[in-house]
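Just below sit the structures, each encoded as structure tokens.
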Structure 1
Amino acid sequence: MIRRIDLRGSTPADYRDVVPRAEFDVDAAVEVVRPICDAVRARGVDAIAELSLRFDGVAPEQLRVPQEALDRALAELDPAVRAGLDESIARLRRTCEAELEHDITTSLGDGATVTHRMVPIRRVGLYAPGGIAPLVSSVVMNVVPAQVAGVTSLALSSPPQKDNGGLPAPTVLAACALLGVDEVYAVGGAQAIAMFAYGAGECAPVDLVTGPGNIYTVAAKRLLKGRVGIDAEAGPTEIAILADDTADPAYVAADLVSQAEHDPNAASVLVTDSLRLADEVEAELDKQVHATRHTERILAALGGQQSGIVLVDGLDQGLEVVDAYAAEHLEVHTADAASVAARVHNAGAIFVGPFAPVSLGDYTAGSNHVLPTAGCACHSSGLSVRSFLKAVHVVDYPREALAEVAGHVVALAEAEDLPAHAAAVQVRFPR
């Protein structure tokens, strides 16, 4: 069901070359979405209607979701789901408010100041996937940090559902209503990203697009990121679990299965120095996969080249492997898990110990589940309040403060053969 990679007794030059990884050819997908984005730019709403019919099997009568549909979805929402959303929103809002950066002013003498000012992005487009599963949790993960950051113009888009009269999934609409987001569009995939970038119908262009999606959504982000800001190029979801012989094989298997449930291209990777654990996890996988609803999808993910059990000599080598893999989600199931987790450099989010499964982070941990994938956690962070803020330096120097450094400015300008730069200072101090 799941392959093994045995690294015991070996020290590869670069562990990135040997860890499981999915093929994710965004460049090829860019050429697929280019005509889609061009069509939306040229023909707006008409092109989106045609593309929705082609890809989603339904063309909504209007792109913007009516307010009454949002209100109705919230009124009809299962109370247990609403309670879960309320808790998820409250916990995420608390962590976002704690992360919120404030302006910092540095005094440099003689009244000179430089202020590091945090400014919210003016208008943001948020994308909530609706393909294999309508991810209502992604609405929360995108909207809450944007609201805490102070973004005043929010638009959200999610694919139209044929069995919902061309509207996005009811739970997605309900979450929007619960969060007070009233600008919602029934548009999916690459055409949604193009709508945000260029504007179409009632949707004005945005400054930033955030949210996960399939390879074509990612490709549209790559194609249009010169036109609009993007959060990341997030590929198929992934989990890595670093475990030793203290780990519970049933817990480990369940967490591998839960991630494989997302998508046939999802990656589930176990890194362990325990052959016994590897054997027991395989036995648990066989039992658990056939007892769940999405068996075919999970089998495809676990059996793909992106998934595997990696055998290592010990935790030191295991840490090298998981740092090279740079997982979107990393679970640590070891003795003294907190200390081991503290040694990890590269991961989108780290889940410590047997009672912090990734599922917790997907919904109510208070963390954000929009995270870097495909090894990008070695240089990128997940979605947060900071994603919706930009820093601006405000320079305020009176005459006396400029006079103090004028000679240095002139000397450096002349060293770079930029005499007009020097003159722009000298003209303020005529002899």
Structure 2
Amino acid sequence: MRLSAVGAGLTLNALRPLPSGNPLAIPSFFTGWLTTELAPQNLVVTAAGSAAMLARRRGKLDHDAKVALGLNAVSAAGLAALIAQGLRVRGVVESALAEAFGSDYLARLDPAPAKADMTTPWRQVLAPWRTRHPDVKRTRNIAYVDGDKAGRHAMLDIYQPREPGAGRPVLLQIHGGGWVIGRKDDQGLPLMTHLSARGWVCVAPNYPLSPKATWPEHLVAIKQSLAWIRRNIEHYGGDPSYVVVTGGSAGGHLAAMVALTANDPQYQPGFEDVDTSVQACVPFYGVYDLANLLDTRAGEREYRHFFAPTLFKSRDRDIARAASPLSHIRADAPPFFIVHGRYDSLVNVAEAREFARRLRETSSSVVAYAELPGAQHAFDVFASIRSAHVIRAVERFLRVVQWSQTGQRETAPAAQTQPA
């Protein structure tokens, strides 16, 4: 009965996790995130447990067994609702793209998306940890700075099609982890694997972490990795003139800052002449307000107790303002596709809403915004119903953007997208 009670509690928390700012938001995130994104697997386990209990007792149920089965029924109903939420994401991201590009945007893609790209890839979802693909080659631990500075925090990995080619679009993937933890092979693997199998070259760098590193060392390092791409990515089949940037959480913040501070010399010491502009930005559940510009109680607490002492090592609010993407919105910003979960327990979805609103008011480029029902933070770390639909929508977004910028339709190869 205890296991059944725990399962029911986890499911209820996943259905309505604690909001950001609550003292228990972090444990609520971890338990809710795994329950939500692994809802099909959890449903199978719950059903199997109930069946085993009935078989073991041969239909003779005492009070505890009846309570346990009742709790399992509650869990099953909740898990089914979570699965339904994940399936609804397809419509949400499609609506976001149609709003951004027009209802006929799919006509701009040649070839049109395959049926598999518009439906749930159940084979992949049921094996969520398998991210390898037979058509993708990975090259590890390439130094992107020279000399004594090339430590483990200045290394990157490259994911590219095994088939030789040239002039391929490039994706720069920035990992999250609150600027204090994380590494290049922790996040973004489903997205990078999917795109690399479709003809992209994907680059995932490490960068210095706080509290040892102080802002803006993190952003400077990412721009150094972008400078490395400009110099070297042709050797891996990539097009140095066509780079888009993405990342999740702290990586989403850094991705937005890269996109909004192109060629800003204060973030390019020693390489001021390098072009650090990008062609598009896709931040996932990013942090856009590090100075509490939105004037919230939770935002002020985060600024005082984390950002100021750990990331900035200063109480100078101007530093935090300069580190906030909300402060860098500009008319010449590249196209954005902002993705955020409605139930994010770590970064309030209000930041993403306001960032998207202000960007749409100012930028001359397209701004797509998808707010995902039932989604927690870090929903895309492994393959799930939700992440599969978002990843395929990101690919469609990038293909339309590339077509609009180059005047040529970006064609996707008929590669299999399921991991090996």
Suppose distance in nm of label points 7 Å out along Cα→Cβ at positions 194 and 346 works out to 3.5; of 1, 2, which structure was it derived from? 1
Computing Rg and Dmax of the Cα atoms in Å gives 25.1, 88 for which of 1, 2? 1
Between 1, 2, which one scores greatest on FRET efficiency 1/(1 + (r/R0)^6) of positions 186 and 322 (r between Cβ atoms, R0 = 30 Å, to 0.05)? 2
For structures 1, 2, which has the highest computed value of distance in nm of label points 7 Å out along Cα→Cβ at positions 42 and 290? 1
Per distance in nm of label points 7 Å out along Cα→Cβ at positions 202 and 314, the highest-valued of structures 1, 2: 1
Here Cα Rg over 2.2 N^0.38 Å, for residues 82-257 alone was calculated and came to 1.23; which of the structures 1, 2 was it taken from? 1
P(r) over Cα pairs in 10 Å bins from 0, in percent, for residues 250-329 alone computed as 19, 46, 30, 6, 0: which structure among 1, 2? 2
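Readers should treat all values here as calculations from the given coordinates under stated rules, not as data from a laboratory. Just so you know, these numbers come straight off a predicted model, no measurement behind them. Cβ atoms are built from the backbone, for glycine too; each structure is taken alone.
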